[in-house]
Structure 1
Amino acid sequence: MDTQVIGILGGGQLGRMVVEAANRMNVKVLVLDPTKQSPAKQISNFTPHADASFSSADAIQALARECDVLTVEIEHVDCTELARVEAMGTAKVRPSAETVRLIQDKYLQKEYLAAHGLALPEYIKCDTADEVRAAGAQFGFPLVLKCRLGAYDGRGNYVVRSADDVDAGFAALGGKMLYAEKFVAFTKELAVMVVRRPGGQVAAYPVVETVQRDNICEL
């Protein structure tokens, strides 16, 4: 048995996939999730898991003390606490707190990807409804208004179909921390996982097509 222990913040379907792989390698995984029977906990060979919020500072610190490596299966975690784990050397944090913080803010993520030469739909930060209208004049309608923080599985997005729809969309998303993106007709989503070890070795997994239902990845 591998003696290293992996701690996962979040116990959803992505965590479950990690546990499936870890079980085959006989690697111990501990899961932090508020749901006692979350998908990842259901198939883990090891207990006890932690039944607490994956954004709880105390719970994150407690899990880190039981692990060699701490990772996340959802980005909505306390990055300040992850940075503390790193600074204290309690456990290795993969990906780093800085990377998770970047992933949390979808606008900053866009800026990072654009700076590194990736092709993206046009986008612009929108702090007011008038800025959304200006984005419409620039991109044309429809456009997609998105929350920078907390958006996933189709949540936190609003398709603005005309200038008359701007105020409704702006209000629906809380009126702050938003950005607008040029509308792209959705045909299919292809996903590829690329991983890098701390030593720099890089590996890419085969491309797969995801199945979407009601804006949520079903398969």
Structure 2
Amino acid sequence: MSLMAACFVFCSDCDARQDSENRPHIVLVMADDQGWGQTGYYGHPFLKTPHLDDMAAHGLRLDRFYAGGPVCSPTRATVLTGRTHERTGVMSHGYPLRLQEKTIPQALAEVGYVTSHFGKWHLNGIRGAGIPILPNDERRPDVFGFGHWLSVTNFFDMNPLMGQRGKPAGDFEKKTGDSSEVVVMEALRFLKEQLNKKSDVRTFTVIWFGTPHSPWASLE
């Protein structure tokens, strides 16, 4: 919970008149169904995570950050709100995030941030295999503060079919390749577009991978 507290302190200290150059760009990345011990820096005997190991060695490790529940959706709700599952209403898979909840992207958008979500959502109460987010979904990402999104309801893997804000129902984004690589490349493309439009813009970007959740598929 320390990360959430820090984020909200940051939000409360942000003044809309403050020089935007003093505000950081924020990227929040989450792997799907990866336990805290499934990393090299925690001594896993088989799994190799060199990039995460490097970040852990040279960055800040929050070893007392507790998820809102032992499964996917409650954790995501806690990450976005800083609140536990009995308050967000997301008790397990299939429970939607309550509409009255306030989120980090909402707070950051109020002070001028461009907010975006890429990848798995899983906060709209839909279970089962991932499908594109529909424009009439009452709990789509923009309802909770994301100005732009390219997202699916649940886990996704190769060649994902994704929903995008502004696209009509049935007009989905068909992507080719591994889902994690797809969302990273789409996020980078979007960020470059925003920076080209306005050099002093500040961004909050959420990338939620579909991997390493099963089923596992090799690129080759």
Exercise. Relative contact order in percent (Cα under 8 Å, 6 or more apart) was computed and gave 13; which structure, 1, 2, did it come from?
Worked result: 1
Seminar exercise, completed: The highest value of distance in nm of label points 7 Å out along Cα→Cβ at positions 108 and 140 among the shown structures 1, 2 is in 1
For this session: Give the label, chosen from 1, 2, of the structure having the highest value of distance in nm of label points 7 Å out along Cα→Cβ at positions 60 and 156.
Result: 2
Exercise. Which of the displayed structures (1, 2) returns the greatest value of distance in nm of label points 7 Å out along Cα→Cβ at positions 100 and 204 on calculation?
Worked result: 1
Problem set entry | Value 3.6, calculated as distance in nm of label points 7 Å out along Cα→Cβ at positions 84 and 116, assigned to which of 1, 2 | 2
Exercise. Comparing mean count of other Cβ atoms within 10 Å over residues 36-43 across structures 1, 2, which is largest?
Worked result: 1
Exercise. One of 1, 2 was used to compute semi-axes √(5λ) of the Cα gyration tensor in Å, and the answer was 24, 22, 20. Which one was it?
Worked result: 2
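Any read-out appearing in this document is the output of simple, stated calculations on the displayed coordinates, not a laboratory observation. The structure displayed is predicted, hence computed values, not measured ones. Cβ atoms are built from the backbone, for glycine too; each structure is taken alone.
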